[in-house]
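Below are structures written as structure tokens.
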Structure I
Amino acid sequence: MQITHFIFSAAVVAAAAMVATGRTISDGATAAATGHNSLSKEEKTEGWELLFNGENSAGWRGVKKASFPKKGWEIHDGILTLRAKSGAGDIVTTKTYSSFELQLEFRLTPHANSGVKYFIQTDTDKNPGIGPEFQLYDDKRPNARNDGTNYYEIGSLYNLIPASKDKPVLGAGVWRKARIVVRGVEVEHWLDGVKTVSYNRRSPEFRALVAKTKFKNVANYGEWASGHILLQDHGNEVSFRSIKIRALRHP
């Protein structure tokens, strides 16, 4: 009993230390053991597929490039990390998607700005890497406004629709979950289990919003039938893991 108590106490102390330093059990070599970057039997049956296997860059490439960036994006211990100010550039999936559910975990550094974009058209010479964006932004930075009025806040449809004011506010240094659901023209953003945005990407309301932004001259912005998934290089360090997607049926 004394030995068991000692082991339990040591585990509690170790866990507390991880929380205090902003680390999680998945940091380091234990990532694979905790189930990240893997699919359960049930998930496979439901049609999920991994977009990141935790070991290499298979399935990804640079925007307007045939291969993955040689610097800046690094893979260690099952985590895909973009180093700050590396000039690596955005990366996109090699496949395209139409109706889908995308889930991933991300971790921001203090003040970090990044994003997950979708319906990206990379074969055009104009506006490669442009498309609807699930905004990733440190929501505890000094100038953060988490009142549902700022479309630059985390979980928003960047530059178009602010995230709901009841979204979770956790700040940098912790792992968080993003989810994007697209069923035909209907789109939802989810942050840590809370829906932050919903819109119809071919509605008059959506088109009116686009007309007021820097995207107004991008033909059919956000209305394309299919496109790539993109992880953004905005110059700040950000990490990703457990990136998975499944195709959805729609009427």
Structure II
Amino acid sequence: MPFSAKIDIFASTNKGLKRRKNEDAYGYLLRNNFFLLADGMGGHRSGDIASAETIRYLLEKARDLFSTYHAIDNPLNISENLKILIEHTNHWIYHLGKSKNRLTGMGTTLCTILFYHSHILYSHVGDSRIYQVRNGKLKQLTTDHTLKNSNNESDLLKNRRQQQYGYGKILTQAIGTSIDLNPVITTEPFFKKDLYLLCSDGLTDLIPNEEIEYVIKTKKENLKEISKTLERIALSRGGHDNITMILARPT
């Protein structure tokens, strides 16, 4: 069966200490081993609606898509289907934002991971991240879609703008802010006991990768304890943003 892998998961979200509302959202299809997380863009109108609608729409369409899959389907073919699905989600959120004045300009990040046969298929848009932990070593699988990481400007110009305007947090891609989107789906094998972390920047802005790795090592098998420990650390450092995580581990 294509979705036969058994996945242990723990998911959590926290409003943090500074935000008036939680603009993060997450969801999953346990039957299909499909997990996704979205972070409504701070400073944009209706970020909470953008993230919630992205999760709702994508889960609905993914459920229909996965119902057509068979054991012989190639992960590379599914990768193309997921790419189209994310593009359609972007169109939905973009046009929804155009439908009412109060929704104008809304947008959200997105990251997804699908466990299919012996492979993962993962994608992201924006600066929400996906990490892999294998044999105790943390690896960041995604690169933030920010101006800081963009190849469209000279290094000198990027450095000057980052210093003056904080461009390290300006997103170059997001769901719903433009009709054009270029999602990339990456496919690679997974192994039992690998651990995958999907998270919003309310976590990674406050906890460096080395410390995330240390917490995961010390808490070992307990996904809830890993999540709650990381959440407590982020809150103790100001909790300036919403903090959302999904931990998923094939067993």
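Overview of values
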item	result
Among I, II, structure where distance in nm of label points 7 Å out along Cα→Cβ at positions 38 and 206 as derived comes to 2.4	II
Structure from which -4000 was derived, helix-only ellipticity at 222 nm (-39500 (n - 2.57) for each DSSP H run of 4 or more, over all residues; to 500), options I, II	I
Structures I, II, by Kirkwood radius over Cα pairs in Å, for residues 86-173 alone: label with the highest value	II
semi-axes √(5λ) of the Cα gyration tensor in Å derived as 26, 24, 18 - corresponding label from I, II	II
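Just so you know, all these numbers are worked out from the coordinates, no wet-lab data involved. Because the structure is a prediction, the values reported are computed rather than measured. Cβ atoms are built from the backbone, for glycine too; each structure is taken alone.
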